[in-house]
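Take a look at the structures listed below.
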Structure 1
C-alpha cells in the first residue's frame, strides 16, 4: 500500500450537499486521517459541506467558475498544482476531469489523474460536457465507477476502455451513532412533524427531474383515499420545489406532502420513516439509498443504475420499474399491509449496509487504485 504523506488533490464541481459531495468529504477526511496530504478544489462554489471539511483539517479552495469555458480557473488550478505538486489529481465526474487534464497539461507536470464517475452519464447525444469528457479520457490514468451498473454503461458505450476501467463502491460512515436507529424514535418523528399513527414515506435527494419525485407524489395520490394516515416527506432542495408543491395541490394531496428542504440531520430523520422511496430515473451508487439501508428503513427503489446492487428484490427492499407511479403505489401497499415484511426488509438492508459499505472500505479501494497508478511496473506483485 501507499506510504503516509502522499499528496492528493480532489477536484469537484462544488461541495453542495449531495451524494457525490458527501463521498468526497468522507473520502478526503479518511485519507487525511491515514496520513495523506489532502486538499479539495471546487470549480464552481464552495458549498455547504466546505466548512465541515475544513473543520476536519482538509484545505478547500474555490475557482468560482463562470458560465462556459473559464480559462482563469484552468490557470488557477495550474498554479495550485505547481505549488503543491500532488502525486494524484483525483477528479469527480465530467467537468472536473477535463479541467484537471487541461490544468495538468498547462502546468507541464507528470501527475497521475484518476477520475471517478458517480453517475450513469448523460443520455443527451450532443451533451457538450460528455464530449469534452471523452476527449479527456486518454489523458486519464484510470477511471473508477461506483457500481457495476455504471461500469457496464461506460464500457458498453465505448466511453472508457476496459484497461482503464475500475470499480470502487461508495461508502458511508457506518460507525456513526446516527447510523443506528435511535432508541427514541419519537424524536425523529417530532422533527418530521409526524403524528404517531401516520405512515411516513420519505425521499432524500435534490429536487430535479432525474430524481423524479413527482412519481412518488402521484403514487401517494393513488393511495390517499384508502390510507388516510399516509404521508410523504421530501428532504432536499432544488429547482422543482414549487412544481412539486403545485402537483400535490393539483392531485388533492397538498396536506399529505411536506417539503423539508435541505437538512444536515438526514440520518437522524431517517429513523422516523416507515418507508424510503428512491424513484430516480438514473443513479450511480446512491448515498441516500445506502444511508436508508443502514438506518434499517424498508426501501422501494427503481431498477436503474446501481440501485439493484444495493436493493435485492424481496430481500433488502422492493424494486420497481422507473417512472411507474402505479408500481410504487403497489409496493407501498405491500409495506402498509404487511408490517412483518417491512420489518424483515429493513433489518436485512441494515445488516447488508453495515457489512459492506463503510468509508474505510471505500478508502481502501482508492488506496489500491492509487498504488496501481504510482507503483512502477517492476515493483508490482
Structure 2
C-alpha cells in the first residue's frame, strides 16, 4: 500500500529539515521553499493527502497559497503553520484557505504529529465516503433500472394474462348457454367466479404497477356517485344475506354542479371498500353508506360495526401485498385492495381516511370503523 503524501511549504530551510525528520518515515514527504514551488510540485502529484504551509512567506502568503490549491486539490487537508497569532490571519485561513488546523510556532512535536495523523485520517475517511457515495449512486441507478424493468414486465404480463382469460370467459359464457346439467352448471359457476376473481387480481395489479410507474391514466367524466354506490351494494347482496347484515343507504342529492371522475376506477374503489366492510363486519351487524354534499365536492363514507382497529394496523393496512391475515383474522387475497384504492384516489387528488368511531346504535357493538374520501368538483 502506498504511503500517504505530505507536502510541507516553508521559506525557512531549517524548518523544512526539522519537519522532514519528523515525518519522512511515516509519509511520502514533499517539500517546497515557496508557494510557487509548491504549486509546481502539486502539478506532478495529483494526490496529496495533507499540506502544511507556513503563513509568512515572501511573494505568496500561506493563506494565498492554500487558496490556490483548492482548484486542483480540493480534497487535500490543509494545516497552517505560523509564528503569529493575528486574528485576521486565522479568519482568512479558515475562510479562504479552508484549513483543517491552525498551529503556532514553536510547535510541539507530539501535538503536530497528532494533528497531521488526524488530518490524514480525515482525508482517508473523505475518500471512503466518496467511494461509498459512488457505490450507492451506482446501486441506486441499477435499482432504478430494475424497478423500471419490473414495472414494464408486470404491465406486459398483466396484458398478456388478459388475452387467455378473455378467451376462457367467452367460452364459459357459451357453455352456460348450452343447457348444462345442474352439476355442470355448479361447476361452471365456480369456474366463472374464479375467472372473475382472477380478472380482479390482474386489474388491481395493473393499476398498482401503473401507479408506481407514474403512468396510470384516468378518463374523467361527469356522473352520479350515488348510482355507483347503489349498484355496488346490489352486487354484494349474497354476502350481505349470508351474514344477515343490515344496510343503510343515506345518499344526498346529486350535486347540481358536475363532479368529474373515472367511473370504472371509482366503482372499483367503492367495491373494494364495501367488500372490506362486509368482510370484517360481525354477523347481524350494520353497514352504513352515505354521501354528503360539501362546498368543494362530494364526501363518501362507508361504516361497519365491529372492533376498534389499532392505530399501527391502520398504518399497515395500505401497504401493498400485505396479507391481511396478519391483521384482521384470517383473510384471503394479496392485500392489494386498499393500495389500489389509494392509487386511484391519488389520481383523483383525494385520499382515503380510516377512522375508529366510538359508539354504535347496536348495543352488541361499542365501536365502528369508518372509511371516507372526497371527490372534488
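Laboratory data are not the source of any read-out in this text; all were calculated from the coordinates shown. Bear in mind the structure is a predicted one, so any value in this text is a computation, not a measurement. Cβ atoms are built from the backbone, for glycine too; each structure is taken alone.
Each of 1, 2 could give helix-only ellipticity at 222 nm (-39500 (n - 2.57) for each DSSP H run of 4 or more, over all residues; to 500), but the derived value -12500 comes from 1. The greatest value of distance in nm of label points 7 Å out along Cα→Cβ at positions 28 and 220 among structures 1, 2 is that of 2. Can you tell which of 1, 2 yields 15 when relative contact order in percent (Cα under 8 Å, 6 or more apart) is derived from it? The structure behind it is 1. Comparing distance in nm of label points 7 Å out along Cα→Cβ at positions 116 and 148 across structures 1, 2, the highest figure is found for 2.
Kindly point out which one of 1, 2 the value 1.01 was derived from, the read-out being Cα Rg over 2.2 N^0.38 Å. Computed on structure 1. To which of 1, 2 does the computed value 17.6 (mean count of other Cβ atoms within 10 Å over residues 108-115) belong? The value was obtained from structure 1.
If mean projected area of the Cα convex hull in nm², for residues 196-307 alone comes out at 8.2 when worked out from the coordinates, which of 1, 2 was used?
Details: 1: 6.6; 2: 8.2.
Here the read-out was taken from 2.
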